[in-house]
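Trainee: Each structure below is given as structure tokens.
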Structure P
Amino acid sequence: MPFAAIARCLGALVLVFVALPSAAQEQVLRLHGSNTVGQRLAPALVREWAAARGLAEAGSARLAEEELRLSFSGGGRSLVVDVHSHGTGTGYRDLLDGKADLWMASRPATVVEVAGAVRVGRLDSPAQEHVIALDGLAIIVHPANPVRGLTVEQVRDLFSGRIDDWSAVGGRPGPVKRYARDDKSGTYDSFRSMVMRDAGLAAGTSRFESTDQLAAMVAADPAAIGFVGLAGVGPARAVPVADAGTRALAADRVTVGTEDYVLSRRLFLYHRELPSALASDFIEFALGARGQAVVERIGFVSQDVAAVDVAPRTDVSNEYLGLVQGARRLSLNFRFGARAALLDNKALRDVERLADYLRRPGVGELDVILLGFTDGHEIGTYQAISLSNERVDLVAQALGERGVGARRVRGMGYVAPVASNETDLGRARNRRVEVWVRPRDAAGSPAVARGP
């Protein structure tokens, strides 16, 4: 179903919530799963959502460790929201068992999970999978640690025990102390897939259910290294990270928003095929402007589109540099499957976000530049140009259907990688369309300027 149609359906469901009779029974919404989402972001979104619906907070209580109950009332209505943040895996089980209305996840549903959840629908469909925020796995150290950058391989070796002394990576001589999230954590799942791969954590690694507790321990220990979501860095210091053959990038609004940061990830909400009116209304709020403002306030990266100045790269072709000279980067990329020119669930909504941005006063006077890329392994050199052109054409066509045009569209083939081509995840990051804008020259621009 197109996103616009989904939005119309969800808008109708809002009326169900708003028009509840004064004598209505207390309503309950249950969000279970990721500690990364549930510790601060979910409660903040719930409070803002309730306020937007005319409800005042009547109380909050800790029912158990990582379990929060929020109560709201107003206009004869009452609402209770339970946020259980015991880890991404627990939310999946609770959704299937009917114990949760929304599954909070700090990684996408796996192929096995999607197959095991057919009785509740198709979790990886656009109707049931919702990206509510962007995040980066931050590799954190004590603020006084002199290390200023690490590769993914070095991070893996530090956590696996292959590197046991900080002097091996430019730090002060001394043993490495490791701090990690627990096995139920989606953050740990992401770290394991993006960093550890087939390696295990070194014996003696300290494990934590709480992001805040982990960050506090790292900040207090000069020998420590840990990993947390971007919003959980706290008093520790995040280290820029590089993939094989790429430059080290710090996790920030631009690198995470474009998902070029090698350890960037998406934060999700999932629900059953036929969600409650409350669950649908909450998701629509979280994806909207007011919800995304909460995402930014909490410390994650929103999906709002913005133009930003970026430092010019020194590892790219003159053609690439010429196309983006004088341009500003927009804070989103479109990414694709191998050998494919198909938009994923997030990209389908990003087309709407980008079109809305390009309709803003003043923005329509800018040239829009779409640059498409392939990974280094998916296709031959000549075909790579053709495939990358197909990808930019797809984005340009989707924008055109929404009444906005791209002035310059160019498939670049395989250049300017942002991640290693030796892993599936790295290749997926390299299959992308970047979006740039710059002032139109005095003579104007053709509607579309294509590459070879």
Structure Q
Amino acid sequence: MRTALGIEIRKDVWNLSYLRKTVSGVRIEGCISMPVSSFPFKSPEAEKEFLDELKKFVLETGLKTEEIIVGLPTEVVIYKTLKIPAARKTDIRQILSFEIERHLPFYIEDAYYDYQILRKEDGAFIVLIAISKKAILDNLYGLLEKAMLRPTSFEVAPFSIANALSSANEISQSRNIAMLTVGPKEIGIDTLQTGIPISSRTFPLDGHGINQIEKGLKLSTLSLDLPPAEKRLDKVIILSSGNLKSEDVKTVTKKMGISAFTELPLGKMKILTNGIQPESLNSASIATCIALSGIEKQGIHINLIPPSHRIAASRLEKTMPLILTALIIFLGIVSILSIVIKERINLSKINNKLEEIRPALEEVYAINQKLTDIEGKLNSIIGIKLQHPSKLDMMVELATILPPDTWLTNLEYSKGVVHIGGFSSSASSLLPILEASRHLENVEFVGPITTGIEGKEKFRIKAKIKGAKRG
């Protein structure tokens, strides 16, 4: 019987739920809420106190599982749905590594990421991607290892909730859901469209929480990829009301014509509570959704643990591929022996044919090896080009977007920064035009604007090349 531990991480509390799959359903063996002041911990004493409490829970529940799933909060994860123009699935990862950099406030070398292909649409792949900083996940992995817990998966909490809602038949083709979490200092809203998380927004809790919730739900509605007349939320699930009253939140949703629920509607799933108090079950509801990833097959399966840290889920999963491989080899040998016995008379002819085509095969192998070498060199060139955008592309764009009454007298490029100078009828109007460029950012004037020839304004502008390496 499969077991799994789900860990929901929040800024102020960690919720844990330990599940066991039985013949009669999925049973919650134990759950706990563990308050935390901050993470990483500010002192060794605070960390030790937390670890002692965690080890105590492990001992009391008799926890013994190879499935430990950690649900990451959205404040430490960036997730998006991207449209990747690729001819084959095998091309996606290479293209994705360059595409990711456009959406990150830090370098991709400092991140772990994983993705899942959702569907193919208009010749492109629709891909769900999740990204998080390596430092955060490495610290988290190290902390859990100190408690003798080795995570098998780092998931995004809204993804796990979406999977659970789908399993409970709460997701239909026309259902759009907003999940609302009110924390000590901020409000988070995650939006699901037909079971897929499409956006996550966070708003500061500045004393006007009700107004912030209404604003957030309106933005959540606008994020739906639907025609304007069909943009509406069908349901709001209040995962946590924090310092706000659930009834006040429901007043807002009622005003907007949206049904609101104060707990996850998982009643259709056969989850046995094993005598655990209702308030504890409610606190651990998201952790339970996370743990289900280790029990049941999930629609969204994105894991932010790097492959080097991943461990096998169970001994059966380890040995089953070996058993199947051995069986395939055995059947292959039997088939080959049967063919050899039946076709012994023709064996000499077959060998002669093989000898005839051997030179051609060797030539094909040599050509394939050369193509592999060329492809490696080409990929290196493409990587360099994407890291250092073509100056020609940038000049072509400048010639396209600058007004007809503007001309350039000089263009200098050095260490990812470009300086351009020239004359224009209105130099001040150039900044917003250049800010909208696909190649430039941080556009600013260098020195004052002066009057030049024919009354034109002489200017000098500095900008950073997007995607260029620092230094």
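Laboratory data are not the source of any read-out in this text; all were calculated from the coordinates shown. None of these values were measured; they are calculated from a predicted model. Cβ atoms are built from the backbone, for glycine too; each structure is taken alone.
Trainee: Please state which of the structures P, Q yields -0.49, -0.76, -0.92 when log10 I(q)/I(0) by the Debye sum over Cα atoms at q = 0.08, 0.10, 0.11 Å⁻¹ is computed from it.
Mentor: The correct label is P.
Trainee: Then there is this: Which structure, out of P, Q, was helix-only ellipticity at 222 nm (-39500 (n - 2.57) for each DSSP H run of 4 or more, over all residues; to 500) calculated from, if the result is -12000?
Mentor: So the calculation was done on Q.
Trainee: Determine which structure produced the value 0.35 for FRET efficiency 1/(1 + (r/R0)^6) of positions 62 and 398 (r between Cβ atoms, R0 = 41 Å, to 0.05), calculated from the coordinates; the candidates are P, Q.
Mentor: P
Trainee: If P(r) over Cα pairs in 10 Å bins from 0, in percent, for residues 206-341 alone computes to 8, 22, 23, 19, 11, 8, 5, 2, 0, which of P, Q did it come from? Please list the in-between numbers first.
Mentor: Numbers: P: 10, 28, 33, 21, 7, 0; Q: 8, 22, 23, 19, 11, 8, 5, 2, 0.
This value belongs to structure Q.
Trainee: Looking at FRET efficiency 1/(1 + (r/R0)^6) of positions 46 and 142 (r between Cβ atoms, R0 = 25 Å, to 0.05), point out which structure of P, Q has the largest value.
Mentor: Details: P: 0.15; Q: 0.95.
Once FRET efficiency 1/(1 + (r/R0)^6) of positions 46 and 142 (r between Cβ atoms, R0 = 25 Å, to 0.05) is tallied for P, Q, the winner is Q.
Trainee: One of P, Q was used to compute FRET efficiency 1/(1 + (r/R0)^6) of positions 246 and 334 (r between Cβ atoms, R0 = 35 Å, to 0.05), and the answer was 0.95. Which one was it?
Mentor: Computing FRET efficiency 1/(1 + (r/R0)^6) of positions 246 and 334 (r between Cβ atoms, R0 = 35 Å, to 0.05) on every structure in P, Q gives 0.95 only for P.
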